[in-house]
Structure I
Amino acid sequence: MALSRKTKIFGLIGLGVLVTLIIVVSVLASRTDTPEVTVVKLETRKELRSTVTSSGEVRPIQFMNLTSEVQGRIEEIYVKEGDHVTKGQPLVRLDPNQLQSSTDAQVAALQTAQDDIRVSQTQVTAAQNQYAQAQQGLNASDAAVSTARQNVVTSQTDVDRAQVDFDTAQREVERNAKLLESGVISNLEYDQKKDAVRTATVGLDNAKARLESAKLAINEAIARRNQQAVAVKDAKRAVDTATINVNVSQSRANQQAATLRGSKNQRDKTLQVAPINGVIAEIPSKVGTFAVAGLSTTALLTIADMSTINVEVKVDETEIDKVEVGQKAKIKVDAFGDQELQGEVLQKTPLALGKSATTGGLSTNINVQEAKEFRVVIRLNDLPQEVKDGLRPGMSATATITTKVVNNVIAVPLQAVVEKKPDNSPTPTPQGDAPQPVDKPKTITGVYVLDGNKAKFKEVTTGIIGESDREITSGLEAGEEVITGPSRILNTLKDGAVVKKQVKKEGEAANK
C-alpha cells in the first residue's frame, strides 16, 4: 500500500526532531556542571608594603626672581635657560653710563668736603696756638700781679722802717735841744741830730713814694691780667668755633660719602650676579629691552635653588590619611626612565585642592562633586651627581610612598577577598528570641579556600593592602589553598559548592 504525501511529510519532520534531540543530548552530555577555579597556596611572606602612588613634578627648594633695581637698557645677558650658575657669577648687565656719571659727581663732592675738613682742622690748630699763647700771657700776668703785691708788701715794710728811723731821730733832736740849753753838748752835735731828722724825713718820704708806686703797679698788673683773661676767653671761643666748623665739615663729608655709596651701589646693580647656586629656570627679558625699577620693576630672570631638590605630588583625599611626614618614598622621573630615586616625605599640606583648581586653600564656593587632592612635598636624598645635574624644575615624576611595612605575614591576592552579605534569616537566641533586624547589615569579609573538591568560605580579618596583595591578620594559615578566580565564578560561588582545580596547559605554563 503506497504512503500518502501527508504521511511522508510527517515522517520527515519526526526524523528532524529526532536528530535535533540527539544533537542536544550529545551537547549536554559533553558539558559538566563543576566550575574550574584557580588557586594559590598560601606562604608566609617576609615583607608586605602598603604604598600610595601619586604623580607630580620636580620642584627646587625655592625660586628666586631677580628683578631690575635700577633703570637702564639691557646690554648683555650672559646665561641661557637651563644653565647652572654659581653664587657671584655675572648674569645680566645694564647700561651703566648714567649711573657712572652720577657716581663721578659724588666722588668730586666728597673730595671737596674732605678739603673743607682739612681747612677747618688747620683753623682749629691756629686757634689752639692762639689760645695757648693767650694762656701763657695770662700766666705771666698772674705772676706780675703776684710780684706787684710782693713789692707793695716790701714798700710798706720800708715805710714802716723809715717811720721808725724818723721817730728815733725826732726824739734825739728833742733830747739834744735840752742838752744844748744846759750846755752839755755843742751846737755842732745838735746840728748833727737835726740833720739826722731831715735824713730820716727824706727816707720816710721816699719809702712812702715807693709804696704808692707799688700800689699803682699792682693795679696796672691786675688790669693787664684781666685783659689777658679776656684774651684767653676769646681764644677759647675761637677754638670751639673752629672745632664746630670741623664737625660740620665732617658731617657734610659723611653725608657725601653716604651719597657716594648709594650711587656706587646703584651703579653696581647694573651688573646682576647670581645670589645663590642654582639653575636658570626662566629668562623673560631680552637684550635691548629697557628695564625699569620701582612698582613695575622689570623681571630679569628666575633662578631655581637646586641645593635641595623636592618632588611635589598630589595625593587623593581617600589616601592622604595614610601619608605622614618622614615616610620613605621611591621616585621615578620620566626623564630618567625606570631609575628609582630615594626620597622622604617632608611636608603634607593641611588644605585640600580641587583637581580643577590651581591654588590651594579654603574656598567660599563648595563643590561637593569635585574630587579633592592634597599637596605632598618629598625631599630627594642621596642623589648621584649626574642625576642632580640632570634634574630640571618642572620635570614629571611619579612617587611611590611607603606608608606601612609589616614582616612575616600571610597575604592573599586582592581579587581573592570577597564581601558577602550575611544571612538575612534571623538566628534565634538561646532564649528563643529572634534578633531585631538592622537597617544596613554589615558585610562579611572572607575568602574561599579549596577543601578537597569543595569551596569553603572563611571569614578573615584583613590588614594593610599592598600593590597586588592584602594582609590577612586572622582566619587563614600558611599552606591553605585560596581560590583566586576567575572573577565570574568567584562572585557567584556558594559555600560548599563543588569546584574543580584548574590545571594549566603546557603552553600556558611555559608562558608563565
Structure II
Amino acid sequence: MTKQKEENIITEEGKLVQNEPNARILISALQHIGYDDVSAIADIIDNSIDANATKIKIYIEKDKNGKIEIKIIDNGNGMNKETLDEALKLGSNTIHDDISDLGKFGMGLSTAGLALANQTIVFTKTCDSKTILKSITDVDVIRKMNQFVKILEETNEDEKEYFNRMVQSDSGTIIILKNCEGIKLNTESTLKQKIIKNIARVFRNFMSKIEFYVNDVKIEADDPLRLKVKEGELKGNLFSEDDYLVRWKNVNGEEKKGIIHIKLVSLPECDINIARKLGINMSNQGFSVLRNNREIAIGFLPKWEGLARDPHLNRFRGEISFSSDMDDAMGVNFRKNGIDMIDSVDNILRGLISPQIKTIKKNIRKKIDVSEEEKQNHKNNEKMLNKMSNILTLPKGISAISEFKLLNMGETGDIYKAEQIGRKLVISWNIDHPFYQKLIVENIENPNVIKIADFFIYTLASAQIQFMADDEEKNLIMSSIISTMSTNMRNLLF
C-alpha cells in the first residue's frame, strides 16, 4: 500500500475516534511517576521563576487532621484564565522559551502536584486584572467520575483576602498541596530541612535576584564546588573552567552543535566532622549538572573507563552547565532529575575531561591520610578484642592484641601484616590497598562494618601467627596465601 493511500485511510472522515485514557487508572499511575518530595517541589518552583517572581515562599505545615500541607507562594506574573486552564492539564501547551525557561515540558505543575497531594489548589492573579482566579484538581473526584476534571472559577471574598495577605503584590500565584499522601518523609521537620538544603543548592544561581523562604526563614545559596563561600569557610580550588563545543545529530539526522560549560574543582583536606557537615563523601563526588543555571543532578559521574566512585575522588567536584535547547543531546527527561548523554556528546567530553579528572585524582591520592575517625574506630575495636581475650583462642605465647597499626605499604603490598612482639599480637593494616579503601574508608560512617573487618583480619592474623610458629616451611606457605589473597583482592577491587 502506498504512503498516500495510508494517509487517506487515516484521515478519512469517520475513521478517527476518541482514544482518551481511563482517568481512574492513569491518575493512580501518575501518582507513582517517580518524583521524590523535594524534586516535585522544585519543579513547581520552576514555574514561579519562569513567571519572573522575585520572592518565592514555601510553607510546610500540618492541617487539622495532622497531614502535611505544602504552600508555594510567589509574586510573579500570575496567570490569566486561559493559561491557568492549560497549566493544570497533563502536557500543558503554555508558551515557553526553550533557552531560558525551566518548565518547558508542560508536565511540572500537574504531575508534581499529583506526586505529592490528592488535592492541588491554585490561586492566581495578573497585574492587569482585578480578578483572582481559582482552580482545584482533586484526585478523589477524578477517580469517582473517571474523568480528568477540575474546578476553574473566580475566588470568593475570603479567598481574595487570603490571597492579598499572603502575596502582597499586584500579581502572583499561590499553590496549595493538600492531603499529601505522596510525601515519603515522615515528619514535618525532616521534610522542611531537606527542602531547605535542596533549594539552597538547586536554585543557588538565582538567589542574587530572587529571595527564597521556607516557613519565613530566608535561604542562602549553597555552592557544592565551594567556589562562592564566605571568608573563612572551606574554599574549593578551581582546576579548570572552559566552554566545550559538542556536535551531534538529532532524530531527523540534522547536524546540531552546542556549548557545554564545565568547571573542575578539588576541595581541600579538612577535618572529618567538617567533611561530614559539607557532604564531602562518596555519594556527592562528581558533577553538579546545571540546565539553564538550575541544578538537575548532584554527584553525577559519567560511565567512563577508569572513572568510578572512589575514596580518592571524595574531594573532586565538577559542574556541567548547558541550556535547555540541548535537552535531547544531554538526555534530559521531563522530571529534570539527571542526564543520559547521547554517545557522540559523551565521547567528545570523555576525551577532553577524563584526563583532567585522572590528574585531579592523582593529586588527591598523593595527599591521602588516615582520618581521626578511622583511628578511633580501630582503637575501639582493639579495646573490645582485649576485653574478650579470655574467650578467644590465642596463638601460643600471645596474651593479648596490642594494637591495630595503619601503615602505607603501597597498593601492591599485602592487605595486612601480622607480628608477634613479645607476648602481644600487632596487626598492621595496609591503608593503600584497595581492600582497605573499599571496605574501611568507604564505610567510615558505619562503625559496625569496620568492627567486622577488624575482627576478620584479627582471626586471620592469629591463625597465621599460630601456623607460622610451627616451622619455617609453614611460614612460607602462609605468607604465600596472604600474598595471593592480597593480589586477587587488588585485581578484583581496583
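We did not get these values from a lab; they are worked out from the coordinates using the rules stated. In this text the structure is predicted, and so the values were computed from the model without any measurement. Cβ atoms are built from the backbone, for glycine too; each structure is taken alone.
In table form, for the structure just shown:
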| read-out | value |
| --- | --- |
| Distance in nm of label points 7 Å out along Cα→Cβ at positions 177 and 473 from the coordinates reads 7.3; which among I, II | II |
| Origin of the derived value -11500 (helix-only ellipticity at 222 nm (-39500 (n - 2.57) for each DSSP H run of 4 or more, over all residues; to 500); candidates I, II) | II |
| Origin of the value 0.05, where FRET efficiency 1/(1 + (r/R0)^6) of positions 273 and 465 (r between Cβ atoms, R0 = 30 Å, to 0.05) was derived from one of I, II | I |
| Given 2.3 for distance in nm of label points 7 Å out along Cα→Cβ at positions 313 and 329, calculated: source structure among I, II | II |
| Top of I, II by Cα Rg over 2.2 N^0.38 Å, largest first | I |
| Identity of the structure behind 28 (criterion: relative contact order in percent (Cα under 8 Å, 6 or more apart), calculated), options I, II | I |
| Identity of the structure behind 17.5 (criterion: mean projected area of the Cα convex hull in nm², for residues 169-384 alone, calculated), options I, II | II |
